[in-house]
Structure 1
Amino acid sequence: MGSMTRTFAELVQERWGDHRPGLAYEDQVLSHHQVAAGAAARAALLADLLPPGAEPHIGVLLDNTPEFPQWLSAAALAGAAVAGINPTRRGAELARDITHTDCRVLVTERSRLPLLDELELPGVRVLVTDTGAYAELLAAYEGAQPQVAAGVGPDTRMLLYFTSGSTGAPKAAVCTQGRLAAAGRSLVDTFGVRADDVHYICMPLFHGNAVIADWAPAMAAGAGVALRRRFSASHFLDDVRGFGATYFTYVGRAVQYLLATEERPDDRDNPLRVGFGTEAGAVDAARFEERFGVRLVEGYGSSEGGAAVQRTADTPAGAIGRAAPGDDLVVLDPETGAACPPAVFDAGGRLVNGGEAIGELVNRGRSSFEGYWRNDAAYGERVRADGWYWTGDLFYRDAAGFLYFAGRGDDKVRVDSENLAPAMIENILARWPDAAAVAVYGVPDPVSGDQVMATLAPREGTGFDPLAFGEFLLAQGDLGTKMAPRFVRVVERMPVTATNKVRRGELRREGFWSGGELWWRPAGEATYRRLTERERDALVGAYREQGREALLQPH
């Protein structure tokens with residue numbers, strides 16, 4: 001990841017006196033100098049607002065407005081840490097995120113104030129950015145210069161960003177100034193980021209992806225930043241053209257949403273050089289490059305910084321890449337701790353030893369993971385007694401050392417004693433020309449293990465043709481017989497989180513109890529048909545006979 005001897009505050013200081021365009025938002029443009037000046041004023045204000053002896057933590061509950069990066073930079077100067085607050089959280093959960101991270105100041109905007117109604121937030125000072133009172137308060141600090149607070153160093157906490165777990169309360173991962181600065185510099189080197197580049201930030205800044213993979217390299221290179229308040233597929237192309245954007249990041253299903261927009265003859269007429277992200281899938285990445293002329297680089301890095309996989313020019317199709325420099329990545333059986341054997345593929349490219357080859361990705365080298373805020377139990381799940389970092393994610397590895405993503409730890413699907421990779425099945429189903437988005441997960445089998453279920457969102461103007469879909473599956477040479485979905489749920493739009501990640505836990509819990517179009521392929525049959533109420537009741541009876549009814553979620 002590069003040297004961790006620099007502070008992020010130094011990167012903020014370096015923009016002082018730089019009068020090139022630095023931050024664009026809607027019809028507003030601020031120079032790098034103006035952004036640094038804004039950060040300096042906010043840092044001075046923050047120093048006066050934080051109570052003596054309190055943890056120097058601030059919560060930021062904002063959309064992607066110019067206030068967000070200015071408060072990030074202010075925190076760096078002041079030696080404070082920013083907790084990005086997810087606006088999709090509600091009530092006690094939202095209050096817990098703010099109080100758990102010991103925030104003494106909460107920066108928000110008027111549109112978010114209803115979220116705070118009736119919340120117990122003792123000792124928290126709330127600043128509302130789009131008000132006259134805030135402007136008046138900030139005006140008293142105009143003219144401040146970007147001074148770095150005493151004691152700020154590479155080990156000073158700068159981010160407390162929540163990781164989205166499928167169970168339990170979100171964990172706040174720690175990121176220091178040194179690690180964030182090093183991450184930015186590493187991506188500058190990887191993608192050749194230049195000072196005249198413009199980074200388009202359309203993923204939410206409360207999430208680590210936008211801050212670490214988009215904003216940090218822009219700051220490290222002195223590149224410009226363009227903000228979109230919230231991700232919009234329909235405005236994406238107009239934005240990148242208007243801002244002159246050359247780089248963007250994505251997570252989850254953002255790429256699928258972009259591909260679902262209406263095609264235009266001039267789609268390739270845009271300034272983008274590269275997109276960097278996760279979970280687009282090989283098929284959609286190829287579609288994106290063909291349509292927009294933009295290369296997508298799929299990477300893997302655990303949110304906590306514990307392991308990273310980098311793509312190289314010789315990375316085979318379907319693989320993510322090899323271990324990043326300094327990482328010693330292995331795929332281990334999570335139950336025994338033994339190394340999983342290399343993946344074996346048949347002539348059609350299908351993984352034939354998934355039951356043995358799929359395991360948890362583990363970093364035996366020196367990890368940059370810096371822990372969770374006040375959560376020793378979660379830390380113990382990641383860093384075991386041997387000091388290795390266990391990612392919680394499923395991978396398999398070929399004989400040449402290339403790593404393939406197989407799903408999140410709780411996504412494992414086991415059919416007839418064989419471990420299947422949901423991510424691999426999704427990549428195959430994504431070839432279905434009428435699919436805008438696909439999610440694959442397991443539902444319990446009536447006897448043992450799991451059955452494969454898929455949720456499919458058709459492209460606009462299309463529907464689900466069960467005969468054509470069945471023929472499509474038969475034509476995929478790398479789709480094993482155990483991989484074909486037993487159940488297919490058809491939805492208008494895939495349920496996703498605020499960061500465009502599919503709500504697999506929600507889909508898994510709903511199983512075949514969900515409403516809407518639900519199709520299934522009974523054992524021994526080749527075609528899909530609608531699951532009737534009578535057939536569903538018969539299925540429940542089969543679970544009951546085997547004593548597995550408790551595995552089904554209640555209707």
Structure 2
Amino acid sequence: MTSPTSPTSPTSPTSPTGSSRTPRRITPGLAGAPTDVDVVVVGLGVTGAGVALDAASRGLRVLAVDAHDLAFGTSRFSSKLVHGGLRYLASGQVAIAHESAVERGILMETTAPHLTHPLPSLIPLGPGVSRPLGALAGAGLVGGDLLRRAARTSTDTLPRPRRLSAAETRQLAPPLRTEGLRGGLLGWDGQLEDDARLVTTIARTAADRGAAVHTHARVVAATGTSVQLRDELTGADLAVTCRTVVNAAGVWAGDLVDDVRLRPSRGTHLVLRPEALPHLAVAVFAPIPGETNRFVLVLPQPDGQLYVGLTDEPVDGPVPDVAEPTEVEIGFLLDVVSASFARPLRRSDVVGAFAGLRPLLDTSDGAGEGSTADLSRKHAVLTSPSGVVTIVGGKLTTYRRMAQDAVDAAVASAGLTAGPCVTATLPLLGAAPREALAEEAARADHPGRARLVRRYGADAGLVLDAALEASGWAADEVLAPIAPGHATVPTVWAELFFGITHEGAADVADLLDRRTRVGLVPADREVAVPAAQRALEVVAAHARQSGR
């Protein structure tokens with residue numbers, strides 16, 4: 001077998017990524033942060049990380065900060081889908097639908113093939129879907145395929161949709177309710193390995209392009225040409241001068257500037273074990289009664305869990321650090337999904353739940369009247385009187401275009417000299433052809449190696465080497481699961497060590513809730529906490545012994 005660190009291996013940091021040097025690292029706290037830059041980016045969700053990468057790749061000096069951590073807010077609480085814009089097409093938002101399809105193609109075929117894969121999606125034609133509604137759904141899939149073609153996304157990446165017989169539908173989704181099942185509609189969309197891993201990889205790529213990326217660094221005050229920062233780990237303050245500030249704080253954007261009015265909406269997902277709906281290998285769209293183009297999705301995940309979502313509920317009052325699902329939303333999701341499956345889901349099937357807040361721009365005259373489901377997902381770039389450029393709205397799939405528009409506006413307003421945007425053709429760290437990575441994973445002589453290939457692509461060798469160096473352990477030890485005897489926690493030690501040494505993780509929450517997603521299931525998180533604590537201690541001790 002080819003070694004994961006061999007120069008000819010797809011998992012080598014020297015081949016698909018095109019660089020043999022050690023990439024720059026993300027830093028927790030403000031140690032070493034620059035005090036004079038071109039651009040300060042506030043917020044390190046997917047949009048902020050994208051802005052940092054876009055600006056750095058244009059040759060600008062960039063400092064990107066977040067009060068908490070990478071992907072702390074909305075970005076880690078998505079459906080983990082790379083949407084092609086079908087829902088927006090159904091509501092007549094053709095431009096947004098096309099933009100979404102284009103950005104999906106860029107992610108899946110150019111920038112992040114290692115973090116995405118095609119997801120077959122099934123609309124079962126059962127009693128809850130009338131024939132007119134089924135015809136409408138079929139027409140929607142055809143429209144979605146036209147979007148794919150317009151975006152020049154290959155059918156090798158996303159096959160064409162088709163109609164299925166009842167027998168084919170049952171074979172793809174054995175747990176479905178069979179009474180009255182007339183068949184199904186099979187479409188394709190993109191799915192992420194993990195949304196927080198995408199954000200982390202974008203941030204790592206920004207750092208590798210020269211951006212200074214610092215987590216646990218809070219903006220206390222900001223104008224268009226300066227920011228006051230506080231290190232949340234040490235309490236130290238830092239003043240930074242800059243030419244422009246980009247506010248990518250998501251639902252907290254209004255805390256930085258006064259002239260941004262948002263109407264956050266809460267999207268809730270449930271986490272189920274695979275045995276709740278056994279042998280389900282395709283996403284299932286369960287129709288919401290009384291709605292013509294809204295569904296509850298059941299989404300199989302790479303580690304075997306199932307996500308069920310999502311809701312769209314307006315949020316009033318102060319924005320919480322972490323949104324909490326309500327029992328009403330949980331009950332709603334269970335009821336809708338149960339109508340499509342032979343075995344009704346029970347509250348006890350729910351082993352975890354999470355909620356994210358969408359930063360929707362409120363452009364209504366009624367100051368918050370109406371449903372947030374009706375608000376446009378189009379993003380907006382706003383420049384405040386103080387010179388701060390704010391990017392709000394949008395969605396995870398279109399983060400790259402949002403970042404491009406924000407940097408364009410910031411460069412124009414500040415009169416900066418910068419190169420053109422190159423992120424549409426710039427692969428993220430670890431990117432490599434999906435087929436080559438699949439072959440490498442299949443050839444792996446250890447399940448831990450295969451897992452690293454799946455989650456880090458061509459950087460799997462870098463992750464392993466960094467873990468070996470940071471821990472002083474043997475390869476078999478860093479490739480072992482962190483919670484032996486708990487099959488529901490497949491995370492390996494190398495992931496924790498790399499999260500600390502290269503990805504800016506400073507504590508247990510950073511490791512379990514964002515660098516890995518163990519924290520989505522409280523019972524799994526509990527058994528993993530000792531491993532995260534030990535990893536932090538091992539890295540710190542080994543660094544002291546090494547004199548670093």
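Only the coordinates and a few stated rules stand behind these numbers; no lab work does. Given the structure is predicted, the values throughout are model-derived calculations rather than measurements. Cβ atoms are built from the backbone, for glycine too; each structure is taken alone.
Ranked by FRET efficiency 1/(1 + (r/R0)^6) of positions 225 and 337 (r between Cβ atoms, R0 = 41 Å, to 0.05), structures 1, 2 are led by 1, which has the greatest value.
Relative contact order in percent (Cα under 8 Å, 6 or more apart) was computed and gave 10; which structure, 1, 2, did it come from? The structure behind it is 1. Ranked by FRET efficiency 1/(1 + (r/R0)^6) of positions 257 and 433 (r between Cβ atoms, R0 = 41 Å, to 0.05), structures 1, 2 are led by 1, which has the greatest value. With respect to distance in nm of label points 7 Å out along Cα→Cβ at positions 105 and 209, the largest value across structures 1, 2 is given by 1.
A value of 21, 53, 24, 2 for P(r) over Cα pairs in 20 Å bins from 0, in percent, calculated from one of 1, 2, originates in structure 1.
FRET efficiency 1/(1 + (r/R0)^6) of positions 241 and 489 (r between Cβ atoms, R0 = 41 Å, to 0.05) computed as 0.65: which structure among 1, 2? For FRET efficiency 1/(1 + (r/R0)^6) of positions 241 and 489 (r between Cβ atoms, R0 = 41 Å, to 0.05), the value 0.65 is produced by structure 1.
1, 2: which one has FRET efficiency 1/(1 + (r/R0)^6) of positions 313 and 425 (r between Cβ atoms, R0 = 41 Å, to 0.05), as calculated, at 0.60? Only one of 1, 2 returns 0.60 for FRET efficiency 1/(1 + (r/R0)^6) of positions 313 and 425 (r between Cβ atoms, R0 = 41 Å, to 0.05), namely 2.
Can you spot which of 1, 2 the value 22.1 was calculated from, given it is mean count of other Cβ atoms within 10 Å over residues 249-256? Going label by label, the one that fits is 2.
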